[in-house]
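Asks: Some structures to go through are shown next.
Bear in mind these aren't lab numbers, they're just calculated from the coordinates by the rules spelled out. Please read all numbers here as calculations on a predicted model, not as lab measurements. Cβ atoms are built from the backbone, for glycine too; each structure is taken alone.
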Structure 1
């Protein structure tokens with residue numbers, strides 16, 4: 001199978017040497033999405049940063065032929081874990097059941113000092129909204 005690079009911002013691709021996402025078959029790996037808006041501005045509010053990052057994630061998946069419902073694994077990176085409850089509320093605005101696997105990582109810093117959250121994901125195009133949830137007791 002061939003690999004298709006999803007390049008939403010050629011400047012980022014040329015300067016930083018990475019694609020926003022790569023698709024092989026139906027599987028899509030999305031690079032970390034940040035809270036910088038289209039004017040390259042970032043809000044101080046962690047929840048606004050999270051919403052902007054999820055919107056970028058949604059656009060990147062759309063360009064790769066998928067949706068947020070196709071996410072099978074989500075990873076979020078946080079410089080301040082006290083923002084986690086707010087982040088979870090924002091995540092729930094975008095991500096619906098059946099929920100993907102989710103890894104939460106606390107970090108000391110991200111690529112830009114203003115950033116407090118970054119989101120990456122793995123999706124399988126066309127897989128969304130079909131799986132059955134299996135609940136197991138402990």
Structure 2
């Protein structure tokens with residue numbers, strides 16, 4: 001089951017037409033991803049304290065309809081791919097109370113050692129954290145079908 005983050009579009013996130021600037025969506029994806037991990041009972045901060053970082057290796061966004069100042073948005077986040085070396089999230093943006101999709105996107109991340117930034121095996125580095133994320137990934141991928 002995806003996690004849903006609710007956000008209200010701030011004036012500073014819009015352009016002179018009152019439309020959300022395209023560069024804001026990846027920021028919202030990050031908020032939704034962080035909320036997803038918190039909802040799983042985990043935290044980025046704990047992962048980083050454990051010596052594991054999760055840099056973005058790729059990001060995409062498809063813009064379908066404009067979001068505007070003061071819209072209340074729902075950002076849905078789910079895991080679409082998960083291995084001991086990588087994780088990928090999918091996102092869907094809608095207005096609260098509506099079904100039309102405003103934007104969709106993905107972000108890909110690699111698990112790396114916090115000191116060397118070299119890839120690592122997340123399952124070996126943080127087995128308890130990995131087990132929780134694996135459970136959520138399996139659920140998300142099952143529901144996606």
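Asks: Suppose you compute volume of the Cα convex hull per residue in Å³ for every structure in 1, 2: which one lands on 126?
Replies: It must be structure 1, since only it matches.
Asks: Tell me which of 1, 2 gives 2.9 when you compute distance in nm of label points 7 Å out along Cα→Cβ at positions 17 and 121.
Replies: 1
Asks: Assign the value 28, calculated as percent of Cα pairs over 21 Å apart, for residues 9-80 alone, to the correct structure from 1, 2.
Replies: 1
Asks: Quick check for you: by mean count of other Cβ atoms within 10 Å over residues 57-64, which of 1, 2 is greatest?
Replies: Across 1, 2, mean count of other Cβ atoms within 10 Å over residues 57-64 peaks for 1.
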